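Multiple structures follow.
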Structure 1
Amino acid sequence: MKTSRIFLLVMLFTVSSGLPAPAADGLPRIAILATGGTIAGTGSQTTQTVGYAAAKIGVEALIASVPELAGVARVSGEQVLQLPSENMTPADWLKLARRVNQLLAKSDVDGIVVTHGTDTLEETAYFLNLTVKSMKPVVLTGAMRPATAISADGPMNLFHAVLLAGSPSAAGKGVLVMLNDQISAAREVSKTNTTALDTFRTPDFGFLGYIIDGKPLFYRATTKRHTATSEFDVMNLETLPEVAILYGYAGENRTLLDAAVAKGVSGIVNAGTGNGSMSGRMQTAYREARAKGVVIVRASRTGSGFIARSAEAKDDAYDFVVAGNLNPQKARILLMLALTKTKDTKEIQRMFMVY
């Protein structure tokens, strides 16, 4: 019986493997930083695509599983974290951002690929988009199927991510997300399906481009500030301000809001209904929280669209901030970083408009 290529590659995951032989001169030098996730996951059967164990395979085995990388880049690997991405924390973001910045400052690193679980990939990507201090390409990738699956998507995603990170066309475009042949901006992309391979979508604007026949093709670029033009600096930060997200729904009461305020959070993102709407009683509760110094940002649970200032709440009178078209989880990240700079809501609102 013919043994599949995937099975042969999976066998590499159980042994220690070195990096591919040095590539020819002139190839880009790409550092692969692994953090775990499904791309490094294993199942008990080749047909298992749910219920598998994430974050089991190390970075060297991931690299060894795609020997074609040696033909497109000089790759090095580093295991920065090893966890399912639902366990990612702000402390992990800070650690990863510091390491990315350290590597990009080196003359012998042309770009970085971060392998990551898909559950919170969009959040890590946006955090790096705001904190990386380089125009060199940074690309996040992952997988929807574990490495042991018959048609695992991780190897091709990794190959395309390295291609993209090594492409001059990717420089200066902010942190990118590369899965399923599709190139997305970190600010705009979201996971939209629990299991589908094309889960990552950008509802308002669409993809930046695609990988076609081994070449990155860009059709547009984001206009928002990012990376080297960002005002946020996390190199010396040990912690980030605590910000909560509260989900709006019919009949919502203030119990969770009051608990968050009592716990001492610095900010709250309201994932409101529709255009960031709040019921009358919740507007009262949020106004009381703001009076206690908690910064309030109105976002939407809908998944797309722009929050209009003073449309569904008297933002100027209540001293609220609106999220623009950032989804709640990304609004939280921007608010956390904004609060490391200021508590002035007018200044924070400016940040939400430019980032």
Structure 2
Amino acid sequence: MTATTERFVAAPYEPTTAPLQLKEIVRSIPKAYFEKNTAKAWKSVALSVSAVILGYCAIIFLPAYLLPFSWFFTGTALTGFFVIGHDAGHRSFAKRRWVNDVVGHLFFAPLIYPFHPWRLLHDHHHLHTNKMDVDNAWYPWYAEDFEQAHPAMQKMYKVIRGWFWWVGSIGHWAVLHFDLRNFKERDRNKALLSIGVVVAFAAIVFPILIATTGIWGFVKFWLIPWMVYHFWMSTFTIVHHTIPEISFQPEETWNAGDAQLAGTVHCNYPRWVEVLCHDINVHVPHHVSTGIPSYNLRKAHQNLKENWGEHIIEREFNLELVKSIANECHLYHPEKSYQSFKEAGF
């Protein structure tokens, strides 16, 4: 065993307090897993750029009947762009802040995702994971709030909490990230900068794409891969925090340790998806500490399983998992976490 390998070996950690304390959980993870590795970070960039180029070559050169395959591969590869920007947003891609900001803007631009608005709202999600009425990612409505909502809002909520969950992140992207009212005064210049970057990208790239390939070219080369990216964005996010066994908690009973360790799901996807998306679904250690780079998440997850395994929830991505979310996880219920629309009488 080499010295480098030995740095990643830790003796079993003995928990000492109850209820779960987030600081104690973080302390149980070897410090080496928090270290940034420049070569590994840029290797992930090379992988994603190469995969996206390969995907677009497939769209261009493979027979038309293989377009669905090419679109799905390319959209999945573009999700890797998001994960690179995701690491940059958490400052776990590079040691220098300006490098993280540049990388985040570059890789979010083709997705038309404003980097700083996403970063600020996503930090809020991490601070308040699974906290009712405070978390901003996929939290369920109370039945009485659904009943009092406008019929159009009811319809929209039913759509994204059911079998059309995969469009949910498009609404989240459009409604939250371009509205400066969602950000503190001190952060609005950064938000404006990021919005300006994606507007500039769209203003330059989209007209050129349409002028050279037509409207169908815009749909073929950008819109459909972008929608595949949002399929994964929606799927990953809802599965991370929405299964019948995971509860959202009112603020007065919410506990950070429980929410970050036991309030998110480790879900296994096909290996090619995991590779292209840089292990973003190894999500438990990421919620325990956003300082862990994506290339160390699997090692950190194994360490957490050894020390806190009874609190960790793992699932396989399959039809049964999707059915349980789409058919059961609709409205908040204080005793059993969720109730379906049917159970609530809607």
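For relative contact order in percent (Cα under 8 Å, 6 or more apart), the calculated result is 25, so let me know which of 1, 2 that is. Structure 2 accounts for this read-out. Which structure, out of 1, 2, was Cα extents along the principal axes in Å calculated from, if the result is 68, 43, 37? The read-out was computed on structure 1.
Of the structures labelled 1, 2, one was used to calculate distance in nm of label points 7 Å out along Cα→Cβ at positions 107 and 331, giving 4.1. Name it. Clearly, the read-out refers to 2.
Given -18000 as the derived value for helix-only ellipticity at 222 nm (-39500 (n - 2.57) for each DSSP H run of 4 or more, over all residues; to 500), which of the supplied structures 1, 2 does it correspond to? Matching structure: 2. When mean count of other Cβ atoms within 10 Å over residues 91-98 is computed across structures 1, 2, the figure 15.6 traces back to 2.
Assuming 3.5 is distance in nm of label points 7 Å out along Cα→Cβ at positions 123 and 227 as calculated from a single structure, say which of 1, 2 it is. Source structure for this number: 2.
If percent of Cα pairs over 13 Å apart, for residues 219-274 alone is computed to be 73, which of 1, 2 is the source? Structure 1 accounts for this read-out.
Read-outs throughout are calculated quantities, based only on the coordinates presented, and are distinct from any laboratory measurement. Quantities reported herein were computed from a predicted structural model and do not represent experimental measurements. Cβ atoms are built from the backbone, for glycine too; each structure is taken alone.
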